[in-house]
Structure formats: C-alpha cells, structure tokens
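Values quoted throughout were computed directly from the atomic coordinates according to the rules given, and no laboratory measurement underlies them. These numbers come from a predicted model, not from an experiment. Cβ atoms are built from the backbone, for glycine too; each structure is taken alone.
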Structure P
Amino acid sequence: MKIFRSESFVDYKTYTFNYAIYCRQDTTEETDAIYRQGFLPYSNQLDLEVPHYYLARSLRVNLELFKPTSENRRIDKKVADLQSILKIYDKSDFDNSSAFKQFCLDYAAIRFDGAMPPERFDYIYRWPYLSHIFEFKEANGHILGYVFAVMTGEILHYWFSFYNLQYSRLGLGKWLMYKVIEWAKSQGLEEVYLGTCYGEKAMYKMRDFKGLQYFDGNEWQSDMKRLKQKCKSDAEFVTDEFKKTDN
C-alpha cells in the first residue's frame, strides 16, 4: 500500500493549496486497511493498471450496532410481493453476458446520465478486488437488480447497484442496500461501506440505517447530526456530475 498526494484546487486569495490524498493497493491483504482508513475505489481514469483509491467523506455501517429500522421493514414489506430470490456469485463464476451488461448500462444511462459509458463499466467490472455480484430476481425469473461488491472476510463495500427502474416506486434501490447489509450481518462481517456521503441527496443513507459512521478525514465518527449539517452545507460545492457517480 502506498499513500500519496496530488495537487488539487488552488485559491491564492485565501492561501489555500489543496492536495488530494490517494492510495495505491499492492496486495489483496491490504483491502480491509484501505477501507478502514477512509479510502474508496477510484474508477475515473481508465488507463490505470494498478487499483487506486481516493480519500473522501465515506460512510459505513458498524454491523455490531446494526438492526432493522421501521423504514427498513416498511420497504421490505412493499417489495415482499415480488417474492425475490437472492443469489451471490464469486465474480469468477458469474455469467457476464451481453444481457447482464445491457441491463446495467440501460440503468446507468438513466441514473448516471452518461457518466458510465461501456468503457467505464468494463473497467469497473474488471477491477481486481471486485469480488462478488449480488443478483436479485423475481420469483418468475425477471431481474430485479445487481449489486457489485468488494468483500473480504471482515468487510463488504456496496459499490454499484443497477436495478429495474420499473419498481422505483417501491423504493427498490433502498431495499437492495438494506438486504445486502442484512446479509452481511448474518455472515458475521464487521462493516459495510456505502460510498461517499456528500450533499442532501446522500442523506437517505443516514436516515435509513442504524450503526452508521462517517470518515471525517482523520477518524470514523458517529455523530449523525453533525453529518447532516455537513451534507446540507455541501449544496453549493457538490456538482450534478458528482451526484450522478456518488459511489
């Protein structure tokens, strides 16, 4: 593992000279430590051959403290009629078919508005530490959605989800996240990482799940009121492009 800095924004008026912090992963054994230091996978430079991560205000669930909320149960009840079936695949065993890829790209075209073209999707899928694919189906075999997960014996990163937008009204996106967290707790994992937490559109994560912590640049914090204030104050800095690729 190598942690390094790269020049970022400059504001001479306030003598602010920012350096963004990144991490390069060299071995599989470093995965837990990288996430626990607040880093998330960097997937916007497709010519990088070695996995890199960026430091951000990331969010995780401490599974020791996690328990279903009334909102989790409400969404679970709404989706129950679909009689969902969950299968979890090692990526090496998953059928990366053209139909699967098209399902994901169709979702991305609407929800990410061009921020995930086929080339970026392929780069993410080939990510060496992307280890598992969660597949959710209806009882009749129709696909509900997929979740890309980085998983070790201790942690899980809920990286990207792609789901049937026909069921958005049921809260399917939130339901997928809840079911993966619930599964991770049942397997004895310690934490589930949920990506970044910037802007008001990310606040559903802190409303819906117990046991949340966020990385403040130095350590993990549990003060959700403080995080809520931060997200509200992000509004003028969080661009629409960032919101589309918030993972």
Structure Q
Amino acid sequence: MKLYVANKLYSSWSLRPWILMTALDIPFEETVIPMYFPDSKARMLDVSPTGKMPCLVDGDITIWESLAIMEYLHERFPEKGVWPADAKARAHARAAANEMHAGFQALRNNCPMNLAKRFAPRDLGSDVADNMRRLEGLWADARRRFGGGGQFLYGTFGAADAMFAPVVTRLDTYQVPVSSETRRYMDAVLSHPALLKWRADALQEPWTIDHYEEGWAAVETFHTGAARTNHPRHKA
C-alpha cells in the first residue's frame, strides 16, 4: 500500500491515517507531496481525484479521504483493532470520529496544525470555548465509559485517537487551557511513538508556510529543516 501525504508540519488530515497505520503496524510506503508549489496540485491530482492529501492506494483501489481510509483499513485488517471490538464502544468511537470530521470548526480554523512552533496563549473567543467544552466532555465520556483504564479514548490507540491526534497537537501548540484529565490524554497521544516519529520527520522538512503563523507570537521554535517559504495563501 502507498500513502500519499502533504507537509507533516501542517497537514492534519494527512497525520490521521499515517499515525493509525504506524501505531497499528500496518505496512505502507509513503510519499510526501508538499503544498503550495506550482506543481503541487498537479502532483496531488495524479494520485487523488480531489487533488488533496491524504490518499491511500492499494493496488487498483484508491481511497482519498481520511475517515474512509480508516474504514478501509478496518475491513482490510480486521485483526489490527482499528475500531474497538465491543459493539457499543465501536459505535461511540465511530460517532466521535465522524463528529471530529465534520465539527469543531472554530478550533480548527483559529488554530491550524503547526508542529514548527509553540505560540503564546491568547483568548480564542466564545466559539472556540464552546468547541473546547464539547471536546473535553466527549473525551471524558469516551474514557469513562469505554477506556477501561487505558491511556486512550477506548483503551488502546485506534481510529478515534488518530482522528483527534491533530487536535491534541493544536491544543499543545496554542497552549489552550485544559483540565488535568484532558492533559493526561494529550500527554499519552503526544508521547506515542507513532506521533513522535511523525513529529521528528516534520521537523526535518525543508519547507515552512508563513501564513500559518500570521498573528501569532511564537515562544518556542522546533523546526530544524532548511526553511523555504511557500507563498500561496489557500489551504489544501
């Protein structure tokens, strides 16, 4: 299988299937297609009908959407535990993952994924505060009902955790205030070997995107690559 992803510093949707496949030891080859170069869209269209990343290619099968990739992996590797084995937990996990897919727009729009920096905290507004109340409640409910005392939402790392992994990085990057329970879950995700591997790769990338940082004051910088700025201002 081949997984095509965009910049690891910034592409939250690319992170989701990548971290799941890596965490569950599902073998794949990866190709990074960086965003915002003159040939970026054409290169992405060569593998994905939407011209966006990620995209999974398995022989003559192409899946171009993160959550659909996860469902395909569940069917392809039922023994890997992509979703919880228990039916109630599995239904809850799928609902949570789909809510992430379609929701939390204020948090996502105000705090794009950025592994290159950590920013000084600031008031993010009432819409983000509403998102945070729902997010923390959802995570707490999943862990209380289905976590079984494990570190992750449904005990062991799975698709729902992969869907929320970029949100965890956002909360850390922008230093969003959270409860101690939420912080424990964040720490578990941030210290997972798969996320550490993605982050290490990201920090070696030779590209930065300045408009992902406009209006923010960096208090820490982590990127160690030979920076080259990509200039167009639309988001893939």
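Here are some notes:
- Which entry (P, Q) yields the derived value 36 for percent of Cα pairs over 26 Å apart: Q
- Cα Rg over 2.2 N^0.38 Å, for residues 58-97 alone from the coordinates reads 1.68; which among P, Q: P
- FRET efficiency 1/(1 + (r/R0)^6) of positions 50 and 130 (r between Cβ atoms, R0 = 25 Å, to 0.05) derived as 0.25 - corresponding label from P, Q: Q
- Computed 14.1 for mean count of other Cβ atoms within 10 Å over residues 82-89 - originating structure among P, Q: P
- Value 1.2, calculated as distance in nm of label points 7 Å out along Cα→Cβ at positions 66 and 186, assigned to which of P, Q: P
- In this comparison of P, Q, the computed figure 18.7 for Kirkwood radius over Cα pairs in Å, for residues 2-113 alone is attributed to P.
- Identity of the structure behind -8500 (criterion: helix-only ellipticity at 222 nm (-39500 (n - 2.57) for each DSSP H run of 4 or more, over all residues; to 500), calculated), options P, Q: P
- Read-out Rg/Rh (Cα atoms, Kirkwood Rh), for residues 154-217 alone, computed value 0.96, structure in P, Q: P
- Looking at mean count of other Cβ atoms within 10 Å over residues 42-49 for structures P, Q, the greatest value goes to Q.
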